[in-house]
Structure I
Amino acid sequence: MNPQFETQIAPMFCLTGKVALVTGGAVGMGKSVGLAYAAAGATVVLADSDERVAALVDLPAGVSARSYDITSEEAIATLVADVVSECGGVDILVNGAVVNHNKPILETSAAEWDSVQSVNLRAAFITTRQVVPSMQARGGGRIINITTIGSVNPVLIGNGAYSASRAGLNQFTRNCALDFAGDAITANAILPGAIITETIPSSLKPRGPGADPTRHLGGFGKPEYVNGIALLLASPAGRYITGQLIAVDGGFLIS
């Protein structure tokens with residue numbers, strides 16, 4: 001290996017000594033990102049529902065899983081407090097928990113709307129509010145929110161509630177970048193395109209331009225396609241990137 005790489009480049013992407021909390025971490029992009037962080041040296045806690053955490057097997061060294069109720073402010077506070085107590089703090093927060101929703105606007109009830117916003121937006125706010133004091137105490141941190149390209153451009157018919165929740169998280173991300181810049185905490189959002197995960201119901205038949213695989217580079221994406229940008233944003237290499245909404249969409253938005 002090139003000695004220059006070992007001494008100058010590799011450390012830029014090293015997460016040794018860092019603690020990462022990933023919500024929605026038992027499946028899909030959350031799990032993929034969490035395992036990538038572990039491979040880069042971080043101690044990782046994957047947080048998700050009871051059912052999803054129970055299905056996790058053979059986690060690598062340095063990775064643990066916690067179940068919690070994402071709709072409960074008390075449960076979120078307990079989760080964060082436990083991670084801080086056991087791991088010494090949190091340096092990297094990935095808000096990856098999400099509930100998918102595809103239903104015509106006129107058929108979406110107020111209760112369904114509120115449920116989507118609760119998981120996709122409110123929980124990220126509460127989790128961030130709980131984690132930031134630990135980041136401040138540790139001299140800095142990284143907030144990484146996983147949203148969607150549908151938050152900046154409608155791509156599927158029937159995604160009104162879902163896209164609105166993700167758009168709200170985008171703006172919350174940018175406000176975090178502004179509010180916490182003085183604490184050396186960066187905040188960025190990753191906007192995936194049509195990445196297929198196990199959280200998407202097999203019965204879902206999406207309509208609209210986003211359902212056309214020919215509009216994406218190489219067709220639909222895989223969860224691991226977001227690992228590179230997620231590692232960049234969490235690592236020393238990303239220390240000067242904040243307040244950004246970064247699409248990982250195979251070129252869909254320019255197509």
Structure II
Amino acid sequence: MRGTVRKISLPRRLVSDLMHASIRVPFVSLARPLNIRQLLEARALAAQPPGWAAIFVKAFSLVAKDEPVLRTLYAKWPWPSFYELPRSVAMVAIARVEDGQDCVLPQKVPAADELPLAEVDAQIRHAKHAPIAEVPAFRKILMATRLPLPLRRLIWMIGLNFGRQRANYFGSFGVTSVAAYGGGELHALSPGPFILSYGLVEQDQTIDVVIRWDHRIADAALIAKALTRLEQVLNTEIAAELRSHRQQAEPKPVRAVAT
């Protein structure tokens with residue numbers, strides 16, 4: 001059958017490179033509904049509620065702050081080893097439309113646990129709406145994607161196999177979701193070591209969360225405990241921050257002065 005040959009766009013070429021880099025990662029996944037009643041109550045009262053991606057980026061970073069394994073990478077060079085990072089680096093999948101085509105690009109958000117939630121949200125929203133040239137993470141990855149295939153493979157090999165470079169290029173965990181387009185349990189692929197996806201908020205005030213991870217780094221028991229801790233962080237630290245922002249935004253009552 002006669003068809004039409006179409007050029008592969010840069011964002012699609014990036015996805016192809018990403019899938020090639022993910023082939024040999026021994027991923028395991030764990031899904032669980034998290035009860036987020038207290039978080040929902042606090043978020044409903046916020047004048048400008050942050051997006052769910054920002055909430056999960058900061059919450060997972062807070063969990064990883066107390067659990068070094070969640071900040072650990074698997075590096076092959078100069079010999080196979082674990083590389084523990086001093087802080088988390090999130091890579092958030094940003095859905096955009098470029099030249100009339102849907103695409104996904106990664107936005108880097110380092111040390112989200114040390115940032116106000118509003119700042120994390122602002123970085124993600126900027127990556128969603130700003131021109132590609134104004135987003136450093138996009139410029140960097142697309143610059144490499146423009147190179148010929150042999151050079152791209154070499155750059156990815158270096159970026160993936162040295163611990164320090166892996167953190168710079170790919171972060172310590174990813175966050176992705178298709179909740180904006182409807183429900184569904186997403187089991188995404190990445191070079192690892194951890195990738196978190198979330199679904200829609202259900203009527204019983206739960207949200208489905210999936211964590212996929214490199215089994216060379218951690219076992220299921222640790223991830224199960226991390227999900228329990230993630231639920232706690234969402235309903236305590238994150239909810240408390242949302243409430244504090246509301247209190248700061250409310251005007252203080254003016255006390256009448258007798259004359």
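Just so it is clear, none of the values below were taken in a lab; they were calculated from the coordinates. Note that the coordinates shown come from a computational prediction; the quantities given were computed from them, not determined experimentally. Cβ atoms are built from the backbone, for glycine too; each structure is taken alone.
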- prompt: Where is mean projected area of the Cα convex hull in nm² largest, in which of I, II?
  reply: II
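Identify the structure, out of I, II, from whose coordinates distance in nm of label points 7 Å out along Cα→Cβ at positions 109 and 141 was calculated to give 3.6.
I
Taking mean count of other Cβ atoms within 10 Å over residues 21-28 from the coordinates of each of I, II, which one would give 14.0?
Details: I: 27.1; II: 14.0.
Attributed to the structure labelled II.
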Parent structure of the calculated result 30, given that relative contact order in percent (Cα under 8 Å, 6 or more apart) is the read-out and I, II the choices: II
- prompt: When Cα extents along the principal axes in Å, for residues 13-164 alone is calculated, the result is 49, 30, 28; to which of the structures I, II does this value belong?
  reply: I
query: Looking at structures I, II, which one was helix-only ellipticity at 222 nm (-39500 (n - 2.57) for each DSSP H run of 4 or more, over all residues; to 500) calculated from, given that it came out as -10000?
result: I
